[in-house]
Structures are given as C-alpha cells and as structure tokens.
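> In what follows, structures are represented as structure tokens.
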Structure 1
Amino acid sequence: MKKTATLDRAIILTPREIRIRLVRRARRAGIRLSSELACSLAADLELLARWNRKINLTSLPLVEPTDETFDRLMIEPLVAARYLPAPDCTVIDVGSGGGSPAIPLKLAVPTISLRMVESKTRKAAFLQEAVRQLNLGAVEVEAARFEELLARPQMHEAYDVATLRAVRVEPRMLNTVQAFLKPQGRIFLFRASGSAGDLPPMVPPLRWEATHPLVESLGSQLLVLKLDRFA
C-alpha cells in the first residue's frame, strides 16, 4: 500500500524516514548528525533520486535506498570531513558526477570553498541545480575536463585539497592533479574495499601520508596523499 501511494515520489521513504536512516548510519560511523545537517543531506538524496530517473548519476539504488546507498553517498564523505586540513580550506573535486563526496562534504563543513569539475554537461547541470536548491555558498561548478582548467593561471596551486572518487587513478592523472594544489596540499582518494593497494607509483614531491577507514561494513578507505612542495 505504501509503495502504491508513493509511486510518484523519487524515493519510497518519506523525508522523515530518510533522516532517521541517515542519523542511524552516521551513528554507526561515530558521527552525530544535527537535525539541520540531516535535513540537508536528505534533500540532497531526494534531488539526486529525481535526477537519476533521467540521467545516470549513480548505480546505487535510490528509489528504495539500501544501507550501502546511505553509507557510500553520504556517510563516507562525512567521515572524510574529519581529515580536512582546516574548516576554511579550498577543495576541488575531480569528476564530481552525482555530487558525492563533494556536496555532503560541503554540507558537513559549510565554510570550505568548493569547486566541482564534471565534463558531462547533463551531470554538471544537476550539480548546478543541487547548489541552487541546497543554497550552497562559495561553490563553483565547472562543465569541463579538469585538465582544461589548467589553462587558467589562477587555477595553479590554488587548492588545499583535491578529492577523487570513481575515477581511474593513473600516474598522469596524479601529476596533473598536483598542479591544482598549494604547497603541502593533499589528494583525498576514496577507495572501495580491496582497491587501496592498486595505486600507481608516486613520484616526489607527492607521497602517501595516511590511510583512514571510512565505513567499516564496506571496508572502504580514504587514502591521503600529500604534496611536499615548498613555496
């Protein structure tokens, strides 16, 4: 009966049920969600589900979201937010797609400055709509390949953190991403279970700094690479 009554909804769960699930999943990861943050994350998830009907933003189930859906899209970025170098740092997200980890990271730490880079026009349009609907300040969306941004001198050494998820990490990519980072900047790599050991060789000044667990049940990890380049 419940499903029949809510077929026009992007998600079968009510907004209240989504918030409850978010709070529970966050608690399992050792995070206490404020009611305001839970509402914002729920709104983000509902918007993602609506757009996912038209364009493929994620393969995770959204109409009837599973625990993995909540954990990968929302909880992992919330855990990663603990490791940002400062609450007012600058972040560039490469290959933003459906907005995770970038948007939950911004919701968790509203004082960061964020630039999301997505080469596919329709996905970039979703990101722009999410920024508008969620009323996010200090956020830019670039509908371009991230390599193209380096044609702008102001983009060089402009960011404290670069985040990457669901992208193929190769030596050439790491070398290119380094150009966006300030001296002592960091790359955050979101890695699924079993994929943490498949990184390509790193060439100085880039080095491995730390590996942090994200969601225990998924075995996911955050790999932090640091740029030891001095100004």
Structure 2
Amino acid sequence: MELVDSHCHLFSVKNYELPSDITPVVVGYSQGSNNKAVNIAKGKYPHVLGIAPQTVLKEGMDKLDEWIDFIRENKPNAIGEIGLDYKWATTKPDVHKEEITFKKMLDLADELKLPIVIHSRNNPVENEVPKNAIDDILERISGRKYMMHFFSGDEKQAERVIEDGGMISIIHLHSKTRRKVINTVDLDKMVVESDCPYVGRTPDSIRQAIDYIAEVKGLSKEKVAEQTTKNAKDFFGFD
C-alpha cells in the first residue's frame, strides 16, 4: 500500500534508501534547503518551497525577494514551510521580521494559487513576544487551503483549523494533547509526516504515526494509511 510522508527534509537524511511504498513530500525552509529540495525531487517527488520564520532571524531579509523569485521559478506543489515561530523570536523586532516574511509568503501563495504549509511554534518563556503563535497564524490564513505541519496545538485549536477547512498533520510522538487532537479531528482531515531528520529519523516514522492514529481512533492501519495518503495527494495535487 502506498504511503505519503507529508513533510520531510529528505535532503538531510544520510545513508538512507527510501522504501518503495513511501512517497516523500520534500520540504524546504530556506534558500539553501529549497535548492536542495528542488535537486532531490527532480520531478520524482512533490516538493514544497518556502522561507520559514526562523530562517530570516538567522540569515536576515536582504535577499528575501531573490529567494521568492527562486520559489516562483521552481513551481512547487505548495508554499511552505512558512508561519510564525515565537520560540526563536525573542523581541518585538524579531516578530516584525517574521510577520513581514509571512505576509510575503502568503502573497506568493495567492499569486501562484497554491496551498500553504504552516510552521507554528509557541513562546515557552515570559518576554515581550506573544505567547500563542497558532492563534496569530490562524487569524492571518483564514479561508486559504492550508496544512498545519507538526501540529502542536490543543483540540480547540484543531477544531478551529478544521472548521476553517484546514488540514492537520500528525507525527509519531505520543502526548495527551496529541491524542485529544486525533480524537477530535476526522480522518479525512489528517495527514501523517516524519519531519525527518529533525523529529523522525527517516520517513519510515510515518508508519508509527499511522499506528498511533489507528489505535486512538479504533480503526485499521490499512484504513488510516489509505485515507491519509488520499488526503495528502488531494492537498498537494499529485497522483
């Protein structure tokens, strides 16, 4: 049975042979990684290109328009990963940089009529940066076609995403909050991902994510695999 890893950085996985039953969606987050994503996909795999919020904090914004031109020219299946990251943004000027970048990425997605893949991370400490990135993101993307990559919100935020027509991406890591989200979200609104090599080591970890969803929802692994594969293909627009 075919499986789809809806979010992986395959170019960073070393000494790995991709199983024949897994189709990877190869995702960039910076100019360097976008270039690697294009090179490894080479018409074989769907690819997603974007500038993540943490990238502009590390690399600055001077070449942002040049990076956007590269994305436009390389015809991705979606724009991502993009969003707001309040873990790495420690000041209001940091947040402002992320907001400018996010707006430019959303404008590009609108121009190209592509879905978006969202990176969201909340603020874990008390400082001048807002606490909840997910709520701030949802206010900006309502009405668009989007997927919440490595969703870390609660079931109430998951309900808001689904009501807005969004998609929830599930990883293999277990938690009480993630279990509640899986219980809350219908299977036709979920995909699975590895986020390898940063979370899962390889795309194979989506098998554990499928097992997790099946166990929580009381469904067969085959049903979960079939539906999440269909959902990913529909979202990213590939056969």
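FYI, it's all coordinate maths here, none of it is from the lab. Quantities reported herein were computed from a predicted structural model and do not represent experimental measurements. Cβ atoms are built from the backbone, for glycine too; each structure is taken alone.
> Computing relative contact order in percent (Cα under 8 Å, 6 or more apart) gives 20 for which of 1, 2?
Here the read-out was taken from 2.
> Could you figure out which one of 1, 2 the value 21.8 for mean count of other Cβ atoms within 10 Å over residues 88-95 was computed from?
1
> Continuing with the same structure: Figure out for me which of the structures 1, 2 the number 18.1 belongs to, where mean count of other Cβ atoms within 10 Å over residues 96-103 was derived from the coordinates.
Value 18.1 for mean count of other Cβ atoms within 10 Å over residues 96-103 corresponds to 2 out of 1, 2.
> With helix-only ellipticity at 222 nm (-39500 (n - 2.57) for each DSSP H run of 4 or more, over all residues; to 500) coming out at -13500, pick the structure among 1, 2 it was computed from. Walk me through the numbers before you get to the answer.
On the way: 1: -9000; 2: -13500.
The read-out was computed on structure 2.
> Now for a different question. Looking at Rg/Rh (Cα atoms, Kirkwood Rh), point out which structure of 1, 2 has the largest value.
Values: 1: 0.96; 2: 0.94.
Max of Rg/Rh (Cα atoms, Kirkwood Rh): 1.
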